[in-house]
1. Out of 1, 2, choose the structure whose coordinates give relative contact order in percent (Cα under 8 Å, 6 or more apart) equal to 11 when calculated.
2. Of the structures labelled 1, 2, one was used to calculate percent of Cα pairs over 17 Å apart, for residues 232-343 alone, giving 57. Name it.
3. Can you rank 1, 2 by Rg/Rh (Cα atoms, Kirkwood Rh) and just name the one with the largest value?
Structure 1
Amino acid sequence: MSFVSHNTYTYCLSRTVRAELMAAVSSELIVSVSGIRGVVGDSLTPEPAARFAAALGTYLHGGRVVVARDSRPSGEMLKHAVFAGLFSAGCHVDDIGVVPTPTVGVAVRNLGAAGAVMITASHNPAPWNGLKLFGPDGAVLSAEKGKQVQKLFESGQFARATWDKVGSGVRVPPDVLEEHAQLVLDQVHVAVVASKNFRVFLDANGGAGGPLGARLLQELGCEVVQHNCGADGNFAHDPEPTPANLTDVAPWVKQTGSAVGFVLDPDADRLALIDETGTCVSEELTLALAVKHRLREQCGPVVVNMSTSRVIQDLAERAGGTFSRSAVGEANVVERMRGTKAVIGGEGNGGVIDPRVGWVRDPFIGMALILSLMAEDNRPLSELIAALPTYSMLKTKFAVPRDRLAAALAAIEKKWPEATADKLDGLRLDGPDWWLHVRPSNTEPVVRVIAEAPTAEQAAALCKQAEELL
């Protein structure tokens, strides 16, 4: 495996260190405006899952709620705890089974539900699971609304239905996957993609996205080489789809003669790419390619988060569109996209958000847009990547006590007085040709330090100096 030469995106936290950090908080349930997350049987048990579901049901004042899960085996147990919490608050449940996270957003809108609970730990290791909440628009709850649910969870002030008002549940037929696939297909020229007869390698890593991914690619006229596409929850490699975790997978793309390799995370809201030579492409460039094609169809505003590569900004400005950044987090990106009437947006973790399909990171529209770009330009993926603006990004993570963070951020800001400071989300410093973003993670017990500059040496120096102050 190799990294693309002109756009280097490196992760500096070893699997061992990451495991140690995750284990260190296994006894603590992570509770935030985004939901809850923890180690099953340790910090995450049926009790907090039921309580959090009851908090959502209380916030929604009853109503109809969609419940889904990714493929982790623990999801079945947690699903029944969620049912109990929702039923106790007088909610009625539509159980749509094992589906990708973006499919939940489609289902909420199509079923006219008041909200949804997705049972997933996203890219966290297999022992983890969690709950992610949606509103009636099919989007993840905003920070403000999520905070209200969090307060209810922490206070325990739940609405409890009487015996004759307790909710009930039904199993919804699995046509929601077909509806999602069709929604994606409606946004691209299927015949153009199909005319190329692409062979595509798809690695779902035992996650929830395999069945829908294979179906969609076949509908686009592709020959699909399926790798771990059964939604059985058996992860063949680390579930976070970064280049460092795909060393065993990447060679298969070239060996199978595939034009592109698509890799999904367990709940299928992130998309990583491998080009036809077997070279891993950073997920930072997944969104870049999707944006490039989308702006070709319709030029308009683009929104990304504060930790996403400047490549997107360059592409937007070259196309004549406007560009803005939000705080990190899907809900924050969506809120800014709505405010600016963005035509596309997302996050540099491989998350593409296309409002025509939904307000959720969606790898399936990402696949369709990237294949469309390859077909229309009649160029291999490696050439499309080589034509993108050149930057080097370094992503690092450090264990920093939260009580020391404020002083550390102040010291970092003082270190670069010439930079423009933005404190919307941690601290982001923008220099003339570089940027540095330092923020505590909402999903892991770490502080993230990300830098991007013209060269790898410059990015590394920025992260090193920030580390010393942390």
Structure 2
Amino acid sequence: MSERKTERMSARAAIATVTDSFTELPYPARDFTTDGPLAWEGYGVSRARATERTGEDESVVAGLAEVSGRPCVLISFEFGFLGGSLGLRTGDRLEAAYATARERRLPLVSLIATGGSRMQEGMLALTQLQRVARQSALLREAGLPQIAVLRDPTTGGGWATLGAGADVVLALPGVQIGFAGSRVRPADAEPAAYRAEGQLAAGQIDAIVRRQDLRNVLAGWLTLLGGTGPAEPAPAPAPFGDSGLPADGWEAVSRARAAGRPRAEAYLDAYFPHRQALVGDRCGGVDPGMLCGFGLHAGVSYAYAAQTGTATRPAGYRTAARLIRLADRLGIPVLTLVDTPGAANDAAAEREGQGAAIADAFAAVASARVPVTTLVIGEGGSGGALALTSPDRTWVTADSYFSVIAPESAAAILKRDASQVRRTASQLRLRPQDLVELGVARGVLGA
């Protein structure tokens, strides 16, 4: 059996794949003529055949569920019922599910497989997208998470509302994803762009998950996004080793640039026994040099955004800002690890909106109501590093520096020759102990 046939499962099969228990919601009653609101000839017959084929009387099933013991409201689409399309009754069911999630303070999980809005109900079907968007906004306002699982296919308005509008977007391997369905795409469209793998590379989804792993991954996300109590600041991670303080500025820079120094991955692995990643800026970009996600430390959920020592690109700043705003909305404290020579400054970065992306990251940190904790673990290169730095809860390791500008660049701007770079580094007062004395950092770890 092919991967595609394996993934195209019914609504009830999808529910059984991820849940321990499921109790269907009572749905609102709606007067509905045989051929629907447009009196579309044959529509009633099509619905009857769809019911006979699938056992469902609408394209969505919704109810209260448990995923490995984690309660949620769950929505599952039945693609076999008129292509999983959204009509008036579908909108009723979706609205009821969102309302139940708000009333019971539960996360909402959507298992999506849809071709879009139902043509036989015309504009009345299309306006169901506005209903869904409104309900999604109300759930965000209530501080409750939304997780989408994209099945085959996820296209049209279902992708553009329940799918792309979710906080975390997962997809089964190889499934079709895109606003344009397969029958309305341009003839020369690149097929890979409409598959899960292409959407992951473009930063539109967070992960591709095999069907057999889906329950555990969903349970992990429900745990991480559920919060665990008051939003106390994340403790600063423990440093690696005890290297002592650098004697001068250039030694600080050299140690921070050393190839063997521990990087973000090592800190995250030591800090979080369990973590899951958010990927992409939702604008078409992914920066591998920015690691974002949520993890459990000492049983408490924290969000993290960590630079890995590379020049941070616009997609990295936008992804970090997305993460921080989500954590803030859910009441989850944030940990940032700063390590970059600075923001990427090539022409491509400028075309991708580097200035606006950095500004967005600054704004996300500045406006966060949850505490943000920062540890500078390597290079702190100018505003590209400061954009992820807490203004009042920052620590530095003994193998780090933070500077208004790289000492080589400072020397060049001041028209000093290369022999003056070391002296310039010390004048910038960028050492860990200098940062504490200047009040930029609270303390040095690992000294």
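Throughout, read-outs are computed from the coordinates displayed, never taken from laboratory work. This structure is a prediction, so every number in the text was calculated from the model and none was measured.
1. Of the structures listed, the value fits 2.
2. Value 57 for percent of Cα pairs over 17 Å apart, for residues 232-343 alone corresponds to 2 out of 1, 2.
3. Once Rg/Rh (Cα atoms, Kirkwood Rh) is tallied for 1, 2, the winner is 2.
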